[in-house]
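For reference, the structures are reproduced in the following blocks.
Each reported figure results from applying straightforward, stated rules to the coordinates on display, with no laboratory input. Keep in mind it's a predicted model, so treat the numbers as computed, not measured. Cβ atoms are built from the backbone, for glycine too; each structure is taken alone.
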Structure I
Amino acid sequence: MDINLSQCFIAVDDHDKALAFYRDALGLEVRNDVGHQAMRWVTLGSPAQPGVSIVLEPPLAHPDASAADQEAVAELLAKGMLRGVVFSTDDCDAAFERVRAAGGDVLQEPIDQHYGVRDCAFRDPAGNMIRFSQPRAL
């Protein structure tokens, strides 16, 4: 039996700003853009991985969520404490320069880590941490 990653979800508070980051700065392709009532879900992915998608979702898309729950999730999102994504790349430095040139919020410049990768980190417009990781030759 094979088990493969199909989708992961990232909470965003402004889909248009998130699209400018994920589509325009990172180069992901938009695969779907669906609205329902006052909510919106945008599915993106890398052309190199057609079977794996990232879904940009509202911070709390639950019909039974109270106003207090919605406020708590919005505060966590603003602090960057909800989700993160790690992208693999064959050139961490080039990925860093591309995202920084597009105005990405730099958290960590490229650095060789003791656990065998070179990586860097940004925050997306909603505050989520996004990392780029390149395996180092041993």
Structure II
Amino acid sequence: MTETPAQNVLDTLPPEAQTVRDFLDASMKPDPDLAATFMSDDVVITFTDGQKYDHPAGTTAFNAARYKWVKKKFGQFDVAKNDGETVVYSTGWLYGEWPDGTAFDGNRYVDRFVIKNGKIVKMDVWNESAERILVRKGIRA
């Protein structure tokens, strides 16, 4: 039996997971206005600091303050359907540069999306950046 490369699996996503993938691709450009086209008008985005945003421009600004640049290496997309909504989890790793230009990689992330009527209505974001920042500042070993 021949194994399918991970990229091929990501190219054949269920529609809701493809919406998330397209949103994430736009977010990584970053193009918050394009990313917003995948979201409902009343979307609630809860980011790693607990701050809530109603447009991807908020998360783009947060990332611009935290990183020189940041991208995602996708691991997998998990999809669960229930009563007219679909929950999609995207997991993988962040890589990029801190504001001082130091490269980083392997920073785990989990994004949880709720999809209704083909649009993202809720997004929750978790990653290890805060812990890595504490280590860089010598606050944690």
Looking just at distance in nm of label points 7 Å out along Cα→Cβ at positions 18 and 130, which of the labels I, II belongs to the structure with the highest value? II
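Looking at structures I, II, which one was helix-only ellipticity at 222 nm (-39500 (n - 2.57) for each DSSP H run of 4 or more, over all residues; to 500) calculated from, given that it came out as -8500? If you can, show how the numbers build up before the last one.
On the way: I: -5500; II: -8500.
Comparing all candidates, it corresponds to II.
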